[in-house]
Structure I
Amino acid sequence: MRLTARQFRAWPHKSISLLGMSGVGKTRLANRLRRAHWFHYSGDYRIGTRYLDEPILDNIKRQIMHIPLLHDLLRSDSIRIENNITVDNLKPVSTFLGKLGNPELGGLSLPEFKCRQALHHGAELAAMRDVPEFIRRAHDIYGYDHFINDAGGSLCELDDAEVMQVLSDHTLILYIKATDRDEQELIRRAQEDPKPLYYRETFLDEQLGAYMAERALEYVALIDPDDFVRWTFPRLFYSRIPRYERIAREHGYTVTTDELWAVRDEPDFLALVESVLERAA
């Protein structure tokens, strides 16, 4: 969606999609706007509660079945397992996605890892297709004036023109670009606490081959899952930047993390968006 600053100011029901790597401040901003009558749509929350709910629970139950006492209770329907995913606690989603490597270190085999990656890809597409319907529900059912789409960090990997057009048609897209300083901080945090990541399959195959050759590993089962995440994260990070920049160039606008950190409340955010639109004009 392309708007002038004046059109944005007059827009009675503002709908904005925030794009960018995990950690750039999307959820922080969305949480602040939620207190100012904005509906916070979390793509990852929708993925976990709607599209991956059963696979996540099946994965948990599979682990429980290895514990004799819980095995019997689960099979006899004496206990019930439920997800407790919230917008602020999405760990079940990342735990399901998992890490590649040695099963003794919690790693997944390559076929299982790719299967879960494919499930996540489909779920993220579906969650973004739901955005127009949730914009309607936010206004008609819940009475919110405005809508903020807190998209996952892997959105630029979807390679789906139809989904991007849906977001562009119904929301103003803001790509949050990390400054050089924040890029290094994001990489440092990711390597200090390696979390499961989504990879495009071609990227994964290419990087996996390079990693195994560099580490002189013959089998995927010999990979240290955390080491693989630490090794791939900077490469993944820099491969995503041109993808996000292309989305912003074709469908939206760019703000920097420095500009975003200065936002304290809704008036600050609205002023920032207007300045970005004026800058683009």
Structure II
Amino acid sequence: MSTPDRKRWTASAHERKVENLYSGGIENYLDHHNGYLNFGLWENGISDYVKAAENLVQRMGTILGLNETSKLLDVAPGMGTQDIYLSEKFAPRSIDGLDVTWGHIEHGRRRAREAHREDRVSFHHGTATAIPFPDNTFTHVLSIEGPEHFDTREKFLHEARRVLQPGGVIAMADFIVKRPPKNLIENLVAEAARSLWKVPRANVYTAEVYSQKMQSAGFEKIAIKEMGALVIPGYYFEQMKPETIRAIARIRGFMLARLSLLLDVAVYRGFTMGLLEYVLVRGEKAQAV
């Protein structure tokens, strides 16, 4: 059945590749891990995945400085759980979630209905590199573990600046390259993580380059903080639990579950080798002159 606001990506579109990555078994996710997909922030003795996921979302809302006057655009909100959480905890005026995966939109809209938040939380199918909103619409832009997928991250930064009001804030949880691979094994690990996770080669760069691209896009007061030690190991060991492996196999099927495991191993090994880092990023749109 055709849905009016569903986008149809061409066969060669990067958006289609990312949507395919996340669509496998999506109808079966329901409330597994409360619908969270992020890596979590495993600090202060947290050992439960949902608490770690919510801790990360809480941290991002705080970094943004969300309050009751905020108009938030969340790009790549997953299945919408984080936006319901942000709406309840920070009470922004509105949240619009934009995601490339149609199944995520369906889950997000269901959650907004169930939480009686439809008047404040909306979900839209679309791409981060052509944001379907006018200039100067939002006070804040958020993306948790989405920018590495965007084709390209740099295009997204320019779009984010466009839709932000002057002085508006962007915050991202993202992955960067710590250093180039030094040998064949490191090259194989890095390429496996990039390819399996549908990360464009144009997005593979260091924090220094990241900061330069943000400046070029029109952001100032840029801060990039490394958080990998509090994120990647906790998530990896959660995914390696037998009960989690069984749950993902039920949800996604045997083959997709094994591919997910391979990706988790590649990301973890990339981090332990010192190739990959997880960062929290913040910037502000320069005030109009």
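For relative contact order in percent (Cα under 8 Å, 6 or more apart), the highest value in the series I, II is held by structure I.
Computing mean count of other Cβ atoms within 10 Å over residues 66-73 gives 18.2 for which of I, II? Computing mean count of other Cβ atoms within 10 Å over residues 66-73 on every structure in I, II gives 18.2 only for II.
For the read-out FRET efficiency 1/(1 + (r/R0)^6) of positions 98 and 114 (r between Cβ atoms, R0 = 25 Å, to 0.05), a value of 0.75 was computed from one structure; give its label from I, II.
The read-out comes from structure II.
For the structures shown (I, II), FRET efficiency 1/(1 + (r/R0)^6) of positions 74 and 250 (r between Cβ atoms, R0 = 35 Å, to 0.05) is largest in II. Here the criterion is percent of Cα pairs over 23 Å apart, and among I, II the highest value is seen for I.
Of structures I, II, which gives 4.0 when distance in nm of label points 7 Å out along Cα→Cβ at positions 106 and 178 is computed from the coordinates?
On the way: I: 2.1; II: 4.0.
Answer for the origin of the read-out: II.
Tell me which structure, out of I, II, gives -13000 once helix-only ellipticity at 222 nm (-39500 (n - 2.57) for each DSSP H run of 4 or more, over all residues; to 500) is calculated. This value belongs to structure II. Assuming 5.5 is distance in nm of label points 7 Å out along Cα→Cβ at positions 138 and 218 as calculated from a single structure, say which of I, II it is. Of the structures listed, the value fits I. Given that log10 I(q)/I(0) by the Debye sum over Cα atoms at q = 0.28 Å⁻¹, for residues 170-233 alone, derived from a single structure, equals -1.35, which label among I, II identifies that structure? Considering all the candidates, the number was obtained from II.
Each reported figure results from applying straightforward, stated rules to the coordinates on display, with no laboratory input. Just so it is clear, the structure is predicted and the values come from calculations on it, not from any experiment. Cβ atoms are built from the backbone, for glycine too; each structure is taken alone.
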